Structure I
Amino acid sequence: MTGVPRLVKITQDNVEAACRLTVRPDQEKYCTPVAWSLAEAYAQPEIAWPRLIVEDDEIVGFLMGFFDIVWDPAQPDDLRSGLWRLNIAADHQGRGYGRFAVQAVRDEARQRGLDRVYTTWKPGPDGPEQFYLKLGFELTGETSEDEVVGAHSTH
């Protein structure tokens, strides 16, 4: 990172640039395109928290948090929050933006009075599991569709 990264809301002025953000080709099977994530955010505004990661006025990544979703319909009191999506632009990876994004979601959750955040990822030899484990996420033993679930303290 050369400047200071910051989070920016998605607006009509930056939505097209956001949708052009791409990850490395070998990561596409692990990442949902930004346009698809924004469509989900539009359909679920009560839980979705989409943000761009910007540094020196350049979009370097996209994250989408989720807040207070019912994780298991059989347990309506099991509300969870965390990182729903993370896309770091192919030419900006390895510079700390992913770590910044995870910390931003943890900070937002802590400000909302939450003490734990969750995320999911598709397991695979070249997938993001090691990234999340290095940042302190611990496997919960749960799965969500074809993804494993990790949890991390907000403190």
Structure II
Amino acid sequence: MPQPCSVTDREQVVDTMIALTRLSSQHRTIVAGSDSMELYLALRRRGFARVATPATCRLPKKQHAVALVTSQNSMAATEATLVQISRFLSDNAVIAVLIGSRDEETALGIRRQLLQMGFRIEAGVRCRQGFVLSAYRQGFIQMANAA
């Protein structure tokens, strides 16, 4: 059972995700996962106006450059979330995933899923609330066309 996190823990995760993805106010950002609404509100409070969730975004047209995903649930739920938001991400997107579990196998499974989706792992940072993994995808359309 996940424990409630303090405000400072949430702020640390948001700061880490912003830094790892190099998020700016010009980027279209999609947030998803178990704590997506809290993440959405935290970004809006910080002045990021171009933030959406899969529920608030009408059509998945590969229009988002950044994705932030919170993963407090099972690996299967996180993988489903990653598949869901991949339709919203541009070919040169950046993603940060909070892996709330301390389980190494969960982290490896999410890493494998990102690699299958055309992402390259860039960095990982341990936070009080878990582990934030960041990855980027460049020229994904070229890889898809070649396959």
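Only the coordinates and a few stated rules stand behind these numbers; no lab work does. Computed from a prediction, not measured in an experiment: that's the story for all the values here. Cβ atoms are built from the backbone, for glycine too; each structure is taken alone.
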A value of 1.8 was computed for distance in nm of label points 7 Å out along Cα→Cβ at positions 76 and 100; which of I, II is the source structure?
-> II
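Assign the value -7000, calculated as helix-only ellipticity at 222 nm (-39500 (n - 2.57) for each DSSP H run of 4 or more, over all residues; to 500), to the correct structure from I, II.
I
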From which structure (I, II) was percent of Cα pairs over 23 Å apart calculated, if the value obtained is 28?
-> II
The value 19 for relative contact order in percent (Cα under 8 Å, 6 or more apart), derived from one of I, II, belongs to structure I
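Tell me which of I, II gives 1.4 when you compute distance in nm of label points 7 Å out along Cα→Cβ at positions 28 and 60. All intermediate terms of the calculation are to be shown ahead of the outcome.
Values: I: 2.5; II: 1.4.
Traced to structure II.
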Identify which of structures I, II gives the largest calculated value of mean count of other Cβ atoms within 10 Å over residues 12-19.
-> II
